[in-house]
Structure I
Amino acid sequence: MSTEIEHVHCLIIGSGPAGYTAAIYAARADLKPLLYTGIVPGGQLTQTTDVENFPGYPKGVMGPQMMEDFREQAARFGTDIRFGYATKVDFSKTPHQVVIDEIKTITADTVIIATGASAKWLGLESEQKYNGFGVSACAVCDGFFFKGQDVAIVGAGDTACEEATYLAKLCKHVHMIVRKGEFKASKAMINRVLNTPNITVLYHTETQEIVGNGQNVTGVRVKNNQDQTEQTLAITGFFVAIGHHPNTELFKGVLDMDATGYLITKPDSTQTNIEGVFACGDVQDTMWRQAVTAAGSGCMAALEAERYLAAKEHA
């Protein structure tokens, strides 16, 4: 461990809706929280343009602006917000130890983990170029902007099927791009897709390039990997639904996680398998992955941390 040591009651790792909400509640409970933002301050929402489904923003808000509002509110109540990321943890004893940027050790009575999850991408240059300008990894977040338009979605699992049927309710037509000759989804979800008339499934098909006019998406070039034929689909929205990976590498072998790396919390709780360590937001949410649910679990984590500290104090 590093030589520079600082002790806090509550350390929050991560700065998306979950981390900042935890900070607001922890600060108001006088826990004097210290929050480290991680490499991407504000998390996934800083890579989103319009957010129209978060309560309190009747006219919608840009993702980066919303995260700045969250940050300001957390700071207003006294949260110590610093840029930096956790590089090592030791939860084997109390207080818990977390090394920041490989140089500084924070000892903390409670730790709230809000490191989030990252969408998996295809890895195309054009995909990143048009990210937020027709390319999205969240149909529930962005589908509304493509009402009455033709869109495409890539993926073959339950999430992709769910998002395709969601888009079909809003959009004129949905092209579903499936790399193999079959889905990976459950029978019920497959049937739902196949029984939706405005979804066309393109099997044995891979995305070659997302086409645009320099500002927005205008199409997608796809290739059939059986007969090698290519075609360009005229679309205005391209959705990637090939999964997420939680940002939990740091906690492997330390905290309980499922087969895909999501942290496991106790039922109706944000408590991990280590006493005094809580997890909130997308890092432990395999189902909803919305800003509003992340914020809700951030509130829960802070309240649980406060109760945990109060119980220890009066023990």
Structure II
Amino acid sequence: MLKKILTAKHRGFCAGVERAVEMVEKSLIKYGSPVYVRHEIVHNKFVVNNLKKKGVVFVDSLDEIPKGSKQPVIFSAHGVAKRVIEKAKNYNLLYYDAICPLVSKIHKEILQLEEKDYQIIMIGHEGHPEVEGTAGQLQNIGNLTLVQNIEDVEKLYFPSNQNLAYITQTTLSVLDTKEIVDALKSKFPSILEPKKSDICYATSNRQESVQEMAKKVQAIFVIGAFNSSNSIRLVETAKRFGCKHSELIENIDDFDYSNLSQYNEIGLTASASAPEEQLDLFINRVKNLFSIEVLDHYEDENIIFKVPNYLN
């Protein structure tokens, strides 16, 4: 019978996601509905559906926005390619870029690398919006090579005089990429490493919190989304560090809470793109079924990315 829930020390919205969602909310207040958002503002169905109810229209392409529209369009926290910005300008759209400042910093750095004739190797997942947005900053898309695993590294070939540098998708942590980084360094000893400040604090913090919990509980539940890289990584981290039952919950309304009776203690966290209120709702529903103790060791990360003044 379930007796305890241990919550992750670091969990829920990161500063980049908070800023992006706040930009959409403030745009609704300033301009009224509809406010258009290209792709999901963050990878979380609860957040997306909540914004839809308030008058946000999500589009896959700027071509879906009515011609001559004076309503704003917002680009997601993952970042977009330069061609998307140019298209918005050509269509005379009012646009706001909600790109996470950490991703924006990497965009600036790869442009500097390209200017210095570096070939850039990006560790990431094909098709992820952040990867597409990052690659789309370069003058020549051929200057970036994506690797997803060690097998991809083994296939790489560059001339001995080629300057090489690598970067990583921000939703992957040092732990996620260690084997690939080691393989890159082994094959290309002079490869330029990214600055430590490029590592996403939120990704690292949330994974380290799950590592700690994995040693103490019988099961870990991650509130997030199936299309969210950081959510999936948290489940993988829990399993890697000894918690064999680790499960991703996209919709807390569909979850069978009675199944929790098979555990004495469980761990609970919310990914960087999942709101804290979902975690609180989950706990309240568990309390309706079981007499439990909640052990909460929450620590504030004290990082804030401010919304641009023009939306205040």
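helix-only ellipticity at 222 nm (-39500 (n - 2.57) for each DSSP H run of 4 or more, over all residues; to 500) computed as -7500: which structure among I, II? It would help to have the intermediate numbers written out before the result.
On the way: I: -7500; II: -11500.
Value -7500 for helix-only ellipticity at 222 nm (-39500 (n - 2.57) for each DSSP H run of 4 or more, over all residues; to 500) corresponds to I out of I, II.
Of the structures labelled I, II, one was used to calculate mean count of other Cβ atoms within 10 Å over residues 150-157, giving 23.6. Name it. It would help to have the intermediate numbers written out before the result.
On the way: I: 23.6; II: 12.4.
This value belongs to structure I.
Kindly point out which one of I, II the value 4.1 was derived from, the read-out being distance in nm of label points 7 Å out along Cα→Cβ at positions 190 and 254. Walk me through the intermediate numbers first.
On the way: I: 4.1; II: 5.2.
It must be structure I, since only it matches.
The value 6, 25, 30, 24, 13, 3, 0 for P(r) over Cα pairs in 10 Å bins from 0, in percent was derived from one model only; which of I, II is it? Don't skip to the end; give the middle numbers.
Numbers: I: 6, 26, 29, 21, 13, 5, 0, 0; II: 6, 25, 30, 24, 13, 3, 0.
Source structure for this number: II.
With relative contact order in percent (Cα under 8 Å, 6 or more apart) derived from the coordinates and found to be 28, which of I, II does the value describe? Walk me through the intermediate numbers first.
On the way: I: 21; II: 28.
Corresponding structure: II.
The numbers here are math on the coordinates, done by the rules we state, and not lab data. Nothing here was measured: the structure is a model prediction, and the numbers come from that model. Cβ atoms are built from the backbone, for glycine too; each structure is taken alone.
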